[in-house]
Structure 1
């Protein structure tokens with residue numbers, strides 16, 4: 001009797017990078033936010049973008065396709081992810097593709113190009129740096145790579161919930177995205193987080209992504225940015241009246257929040 005082959009589960013069929021892009025990223029919204037933050041202090045049109053910890057470089061692709069003069073450089077250390085980016089997110093338009101590039105490079109290493117209009121580090125990726133001296137080294141490297149009167153932007157999360165162990169599921173069309181905070185150390189703020197994906201057939205892509213971070217606070221990051229040479233720092237806070245992100249000097253704490261820091265050279 002022939003043994004029946006086990007059906008392939010939805011989790012086994014899925015591509016974790018596509019799931020991540022669908023559940024976590026909105027490249028057009030991120031581009032618009034950067035344009036908004038940049039326009040608040042500079043009238044010129046930002047063209048040269050560097051995306052640190054770029055992963056699949058989806059934002060780089062969105063950037064170069066938004067204007068024919070724009071260029072984007074993505075930096076990351078993971079060869080398989082960069083290969084995936086080249087195979088899936090390189091712009092199909094030949095002209096746009098010439099202005100899009102990804103490189104395997106440590107963001108602590110100085111780049112030859114030092115005239116970027118915007119450098120960004122999104123999805124809390126810089127949190128991989130746990131030591132203050134290393135974080136300052138990173139911020140100084142970013143500062144050197146920016147053109148005068150240009151912007152470094154990063155996002156961060158906070159609020160009491162950021163320090164608790166929790167699991168947050170969220171439906172995304174035909175699958176479920178699950179954010180898990182699996183560990184938090186109140187002494188050194190070391191935190192371990194996972195992303196899981198669950199499917200209608202009850203299969204699961206367990207720990208599709210794992211993040212071993214330090215949870216940095218907003219005042220800590222502002223202080224280090226100042227020490228690294230940034231002349232002005234804007235904190236963009238989600239407005240309470242559905243007016244989007246606005247610059248704030250102070251804010252009411254919430255159970256959880258996401259804010260942006262725009263640091264100017």
Structure 2
């Protein structure tokens with residue numbers, strides 16, 4: 001089991017493309033995303049043990065697989081530091097939208113989308129390119145285009161921009177980062193999501209009573225069995241379900257813990273015997 005995407009955080013594509021490249025046996029769509037803009041998912045992304053992207057602020061729920069292949073529903077945070085000549089600076093995001101006053105780090109995994117999107121609304125911006133452990137260039141605007149292999153971009157907004165503003169080409173900078181699971185365990189794969197539907201066998205009470213297509217992923221109590229669910233909706237023959245109803249369905253299927261993923265027009269399930277596109281009709 002693993003996390004698959006288009007190959008770039010900011011390159012959206014139908015699920016079929018990622019499945020074909022990875023030769024996955026079955027797959028569902030993942031996290032909520034920056035629709036009609038960068039396409040970046042809001043939550044964590046970890047593939048083959050490598051951090052692809054961190055969550056945006058407040059979006060830390062995730063389904064995760066550990067090194068032994070056991071699944072769980074946890075929160076995954078981001079831990080990163082840039083050590084400057086003046087001291088350490090805490091990094092707030094990795095290949096994702098930067099929170100107020102924060103400093104994000106970007107790599108080639110981000111893709112080609114203009115990084116201005118990650119600091120939208122900022123009054124002050126500082127971008128620093130680090131190559132070989134030293135500052136290569138400093139600019140007062142977010143860059144665009146692909147990031148070269150071996151280059152790390154630090155991008156600060158407002159207070160974060162001020163923290164980087166004193167850097168000059170040639171200054172030494174050490175940048176480290178890692179995902180930080182709430183249970184302290186290891187991560188082989190992880191994808192972010194929304195509300196917890198089932199926790200320790202109990203269907204959770206969720207105020208949102210809207211009916212919609214839903215996607216959910218959960219695990220048995222021992223983490224050895226994964227349950228993937230999609231429910232069609234907004235159709236004459238399928239009204240969709242609430243999140244509580246999705247939770248009940250997951251519990252009935254044997255999920256001890258389960259998480260709601262992106263739904264609506266995103267809900268897609270690919271499995272042996274299904275059509276080349278998906279098992280649903282477009283909901284939006």
Structure 3
């Protein structure tokens with residue numbers, strides 16, 4: 001149960017969190033949680049200040065340890081917004097844990113697409129090309145200096161600015177979050193979040209069937225038949241199955257991974273996969 005506080009984060013609290021985020025957004029990245037640990041690290045001190053109750057503090061850390069992955073420059077706005085929502089929740093506003101988690105999930109996908117395209121593909125390539133061009137013929141140090149300024153320097157400034165802007169926007173939104181609006185927003189973000197997770201699963205989970213029906217010169221691929229009926233059907237079944245084991249049977253990640261490895265090995269051994 002949320003204990004109503006009257007604690008406000010100072011500007012220095014937010015700035016410190018922004019600095020931790022821009023320097024450590026990829027620290028301890030792993031395939032289970034991706035950037036979840038770094039996200040939690042960035043918000044840890046403000047969360048401790050907001051939630052004086054130990055149980056509420058623990059719960060706030062746990063909800064940010066979940067899977068999170070986005071492009072770090074454009075995605076810097078997300079922890080800023082979330083920090084504002086956490087501040088509102090800690091002070092008794094009608095903000096649920098579901099709203100906070102769904103906000104993260106719904107924002108990380110679109111911002112990853114925009115950031116990877118603009119920053120990863122376009123901006124970094126242009127800056128690197130110019131820097132290489134300045135150095136390749138004359139060996140001038142201006143190339144590396146140019147790259148450091150326009151790559152590291154500019155991107156750091158953008159990350160910091162977006163984090164702070166995200167927090168400011170989040171604080172403004174809090175004034176309009178009544179019970180009915182919160183419920184509608186939670187539902188909308190849930191839908192967007194599920195679409196995002198579904199897209200990730202469809203692109204990353206692969207279950208190729210190697211079975212074929214052979215009759216003389218006729219070869220029929222079971223995988224092609226399944227794709228015609230419903231593309232990515234088996235990845236969908238596997239994803240839902242793992243979700244069921246997590247949520248209903250209390251399986252751990254390690255247990256699920258071991259089960260997948262063993263079952264995959266056996267199916268490959270008998271020629272199904």
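Where a number appears in this text, it was derived from the coordinates with a stated rule and is not lab data. As the structure is a computational prediction, the values presented were derived from the model and not from experiment. Cβ atoms are built from the backbone, for glycine too; each structure is taken alone.
Taking mean count of other Cβ atoms within 10 Å over residues 54-61 from the coordinates of each of 1, 2, 3, which one would give 14.8? Considering all the candidates, the number was obtained from 3.
Can you say which of 1, 2, 3 returns 0.55 when FRET efficiency 1/(1 + (r/R0)^6) of positions 110 and 214 (r between Cβ atoms, R0 = 30 Å, to 0.05) is computed?
Details: 1: 0.80; 2: 0.55; 3: 0.10.
Label of the originating structure: 2.
Taking helix-only ellipticity at 222 nm (-39500 (n - 2.57) for each DSSP H run of 4 or more, over all residues; to 500) from the coordinates of each of 1, 2, 3, which one would give -7500? The correct label is 1. 1, 2, 3: which one has mean projected area of the Cα convex hull in nm², as calculated, at 20.9? Source structure: 3.
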